[in-house]
Structure P
Amino acid sequence: MKRDKNKKRIITIIIFLIFFGIFIFSLANIFGWFKDNKSIDDEVNKIEEITKIEEVQDSDKTQIIKNKVKSDDLYWKYIKMNLINVDFKNLKETNSDTVGWIQVNGTNINYPFVQTNNNDYYLEHSFYKKDNHAGWVFLDYRNNISDLDKNTIIYAHSRVNGTMFGSLKNILTNGWLNNDNNYVIKLSTEKENTLWQVFSVYTILTTNDYIQVKFSNNKEFINLANTLISRSKFNFNTNIEEDDKILTLSTCYSDSEKVVLHAKLIKKEGRN
């Protein structure tokens, strides 16, 4: 009888220790999450303080990417929108990996983006290159920001507090979709400022087919573009042509799904 009581006591202690360990582990994760968020918020505030962003009207250097579109297509509305021009001096001094700035209407996405020689580093490091599970917004290492590829790809974590690409899931809501002013993305780099028109938004089980950068021929590019259009939750009535260049934004939607946005280049202006 005494042996049974000791056995039960030991089992109870083991169970207690297991649950206590889980509690401590969870508490540490929660503390780490808040610490990472605080650090990111501080960095974003610093970046806003040192960065000058201005809207610029079209000039004789502005290039409109001609498309075969109908007279009532939203394209004609978007090409009248101003570009953004970002002063990268302080950003480059803070982090030499800085290659551009991205602004997505209808979301919190308004950040500098970086690039290094892999797609792993900025999953665990902030803009200031500190260890941080929130990571930062980064360009695919295979892309050339100075001479845009057919598919330019930008990633970031989907943070619950809406930072990084945490607000990208907004693109799947009626609130975002019902406002056609949201269907544009603005990029600024040291070489040029660009405007992109959204043509597809969706969630998908994790796959790599939409993050192809290079294409062997135009047919391969158009086949992928048509696949991306067919996946879209919303019909943007936007076609992709052989000479187009597209932009892809990708982040996690769940443990097994991604939320993805695609847009095509419609206007650009070189910088001095």
Structure Q
Amino acid sequence: MARLRGALDHARALVGEAAPIALVGVVYAAMRPFADVGLSPARVHTCDLQALDARAFGVTRGGAALTVHDWIAPHRTTALDLFFAIPYGTFVLASVTAALLLHFRDAAALRRFAWSFLAVNLAGFATYHLYPAAPPWYVHAHGCAVDLAARPSEGPALAHVDALTGVPFFAWMYGRSSAVFGAMPSLHVTYPLLIVLAGWRALGRAGRLLACAYFAWMCVAAVYLDHHWVVDVVAGSAYAASAFALVAMATRWRAAEPPDAIDPAWPSP
């Protein structure tokens, strides 16, 4: 009986601590009827983002600035498609696993992770409408023309993975998406970075190494799979760091800690 009560107490505590994460799913589902709010062909960023990416992060060949994607395209292989599909297929599992680990190791860190997770998603969803941006796969398939009736797609690399495995997992996942022009920022990279920041102390040395490796893997995958420009990945990282910093500041303020108090969730210098 005591074990049952203990399990119920853990369950109630976990639900309370992780509630902001679950709220993201509710908000995402509620967005579907409003997917086109604020969108017009003139407001969607397509080739201008491609040009920005080429200037900021690209390579020069024959006097022309090329994006990283232009360099990657002829080097794609089946093995790399499968390798980089892994983080894209596991980001939800990774986030849930991190939440469970933090619940048992550091409840305060879980609360910071959960509220940062909610904040960064809300900021990202708002950006989809304030700064609608086409993903690279759309630009490579359709050019600069904007078709608001275009359907979400998993892109050619993930479609290849679906064909190889015989399981249309990514087609199903992206078929449920409510935003085609939501490439800025990359929310895929925000989740592993939040795991790094929130779990820096609680996860231990091995956990930190694994979390950092997963974050780097996701960043490269986002570009390799043709889902994000490099600038989207940089923006997603900035969103995650900003959301976590704001939540950490709010936590200190609510706890009435001195302004110069050091938040234990932050890495030591």
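A value of -9500 for helix-only ellipticity at 222 nm (-39500 (n - 2.57) for each DSSP H run of 4 or more, over all residues; to 500), calculated from one of P, Q, originates in structure P. For the set P, Q, ranking by mean count of other Cβ atoms within 10 Å over residues 144-151 places P highest. For which of the structures P, Q does the calculation of FRET efficiency 1/(1 + (r/R0)^6) of positions 80 and 200 (r between Cβ atoms, R0 = 25 Å, to 0.05) return 0.65? This figure was derived from P. Comparison across structures P, Q (criterion: Cα Rg over 2.2 N^0.38 Å) gives the highest value for P. Have a look at P, Q and say which one yields 19 for relative contact order in percent (Cα under 8 Å, 6 or more apart), as calculated. Among P, Q, the structure yielding 19 for relative contact order in percent (Cα under 8 Å, 6 or more apart) is P. For which of P, Q does distance in nm of label points 7 Å out along Cα→Cβ at positions 160 and 184, calculated from the coordinates, equal 2.8? Computing distance in nm of label points 7 Å out along Cα→Cβ at positions 160 and 184 on every structure in P, Q gives 2.8 only for Q. Which structure, out of P, Q, was mean count of other Cβ atoms within 10 Å over residues 128-135 calculated from, if the result is 17.1? Only one of P, Q returns 17.1 for mean count of other Cβ atoms within 10 Å over residues 128-135, namely P.
None of the figures in this text is laboratory data; all of them are computed from the coordinates on show. The structure presented is a predicted model; accordingly, all values stated were derived computationally and were not measured. Cβ atoms are built from the backbone, for glycine too; each structure is taken alone.
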